[in-house]
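K.L.:
Pasting the structures here.
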Structure I
């Protein structure tokens, strides 16, 4: 692998991140803090505990996953979209680098940005609620895997998008609703049987469940199922990206 090429793309993307830190870093932290105020205070005052966990602490993993998934997709899609928009993508395609090195550079940078935001939000949460992390290594692993697989999805969206409207359509109209309906703010066991079944059809539900287990030792589904869901999601994204570079779809148009 050409590590120099990977690092070049990675460093360029990270520089862009720090140039726009107000939008990339500060905005997600402020919006998440508002979620803590609204859900933790207003709703938390009416819901004492969920599965033995104080409601304010219960929503911490869901809020982190909400921000991490959104930011992974956003950074992954924008990173590859702008070279397409500016026409510099042809320089990358004609360079002596493989698609693995291109993906590693862009996706690695997007995952790093999302991981940094998730870490800052985790620290911010300590100012609002008291909680402990029972399985810190598993928590880091789940967080890292989520950053990578959703950055891969964002990379696909960035290649698919042909304008800025399409670039934001999938995250806003698909991903955000899936996260909200995936158990971010509630347990699936709290729902009527029909809606519990609908929730279990949501792939994001399994990611949030596994991540919450790393905090409290509680999950709506076995942790192994969550890991299998992440593995399948990642494999599908990698397969799609491989096909895109092999066929040149939306890259050489």
Structure II
């Protein structure tokens, strides 16, 4: 059993609707990472920013960005995750990729499309949650607005790490801070939230506040959270399991069926 998961997350000011520029930006940052990194986390729609211009920007699953993700995962011998705009069978998806070092990958389509920005009118919502098994860790990757819906994230399968990739605006960042911490505590897991910085083409401001929390809701990152940064942190499964064994809160969780 792998007790440590060395995780890097990259908080960046995205180039608006410019996939090539964003891939170049993240290539530069990924190349700087240490050789000990196991998992690299990128933001929501990391090639474009949070755009509703899907007709112009969407690419098929097996296209340039997935090829790029596979190359980066192989070169760093690390898994990599983030979401992009995808077209498939006449629909558009805000699709998260989780790419393994060997080039294989898993998919998650954002379940909760952001109605306030009319994301639901452009993108088709996903219907299945993804649990990834990687280096003996169980990981649940979700996307931005999913953070507001605790039932979707409820830890019914004893996952170890919950990840949110996002474009979460400054005006609602207090909710981001509070809910990330809450998700860690209620699910007795590590929780990482990766946001972007800067201003997008629609005039929305993002001030980061990317962070990692442990099972008790203590923040593991001590950063100037509104600037662009790349952080590496080591997550410890032994500590997580010791706390779960001591407190046993997950054993008292409610049982329920989720209707979509």
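Any read-out appearing in this document is the output of simple, stated calculations on the displayed coordinates, not a laboratory observation. Just so it is clear, the structure is predicted and the values come from calculations on it, not from any experiment. Cβ atoms are built from the backbone, for glycine too; each structure is taken alone.
K.L.:
From which structure (I, II) was P(r) over Cα pairs in 10 Å bins from 0, in percent calculated, if the value obtained is 7, 31, 34, 20, 8, 1?
P.N.:
It traces back to I.
K.L.:
To test your reading of the models, identify which of I, II gives 57 for percent of Cα pairs over 20 Å apart, for residues 91-218 alone when calculated.
P.N.:
Structure of origin is I.
K.L.:
Additional query: If helix-only ellipticity at 222 nm (-39500 (n - 2.57) for each DSSP H run of 4 or more, over all residues; to 500) is computed to be -23000, which of I, II is the source?
P.N.:
Comparing all candidates, it corresponds to I.
K.L.:
Upon calculation of relative contact order in percent (Cα under 8 Å, 6 or more apart) from the atomic coordinates, which of the structures I, II produces 20?
P.N.:
For relative contact order in percent (Cα under 8 Å, 6 or more apart), the value 20 is produced by structure II.
K.L.:
With mean count of other Cβ atoms within 10 Å over residues 67-74 derived from the coordinates and found to be 19.0, which of I, II does the value describe?
P.N.:
This value belongs to structure II.
K.L.:
Here's a follow-up. Check the numbers for distance in nm of label points 7 Å out along Cα→Cβ at positions 35 and 195 across I, II and tell me which is largest.
P.N.:
II
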